[in-house]
Structure 1
Amino acid sequence: MIKFVRYTAPWCAPCRMLAPIITQIEQETPDVVFQTVNVDEKPEQAELYGIRSVPTVIIFKDDVPAKVITGAHPKKIYVEAIQEVL
């Protein structure tokens with residue numbers, strides 16, 4: 001199973017810019033589970049994976065981190081990362 005987890009915060013402008021891109025990818029990729037973690041509400045999850053900057057995306061394969069992307073990037077970067085992990 002592939003899981004795409006986006007670590008974000010409501011005060012983060014790049015996170016807000018990234019949100020519609022991730023929503024579009026989610027609609028185009030039904031075989032991947034998408035989750036969003038607000039690091040202000042769940043700091044323990046951010047700490048568990050060493051999240052120091054938002055936005056950060058971790059793509060998990062079988063519950064093991066397979067790819068980490070920090071910062072806001074074009075859609076192509078996330079799509080390619082998912083394909084790499086698949």
Structure 2
Amino acid sequence: MSLSILPSQCRAARALIDMDQAELARRAVVPRHIITDFENGSLTPSANNLAAIRAALEAVGVIFIDENGEGPGVRLRKAREQ
């Protein structure tokens with residue numbers, strides 16, 4: 001499984017959880033411009049920054065779907081029943 005994510009997956013993931021770029025940057029401990037530039041396609045973050053972005057989104061329930069014939073995507077982890 002690839003640990004990489006696409007800019008569109010990052011935008012979609014934030015939309016699913018209603019998180020702005022500033023909050024993602026804070027949680028991933030990366031400068032906000034890294035998120036902004038990545039999402040608009042003008043920057044490919046370093047492997048460490050990309051891993052931090054992905055981990056921050058996964059920590060709040062995002063699941064990244066790798067391309068498997070239908071294209072990459074994102075979804076939310078099912079809530080655990082109490």
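Read-outs throughout are calculated quantities, based only on the coordinates presented, and are distinct from any laboratory measurement. Keep in mind that what you see is a predicted model, and the values were worked out from it rather than measured.
Quick check on the output: 39 is relative contact order in percent (Cα under 8 Å, 6 or more apart), derived from one of 1, 2. Which one produced it?
Corresponding structure: 1.
Could you figure out which one of 1, 2 the value 9.0, 26 for Rg and Dmax of the Cα atoms in Å, for residues 21-60 alone was computed from?
On the way: 1: 11.5, 30; 2: 9.0, 26.
Traced to structure 2.
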Here helix-only ellipticity at 222 nm (-39500 (n - 2.57) for each DSSP H run of 4 or more, over all residues; to 500) was calculated and came to -14500; which of the structures 1, 2 was it taken from? 2
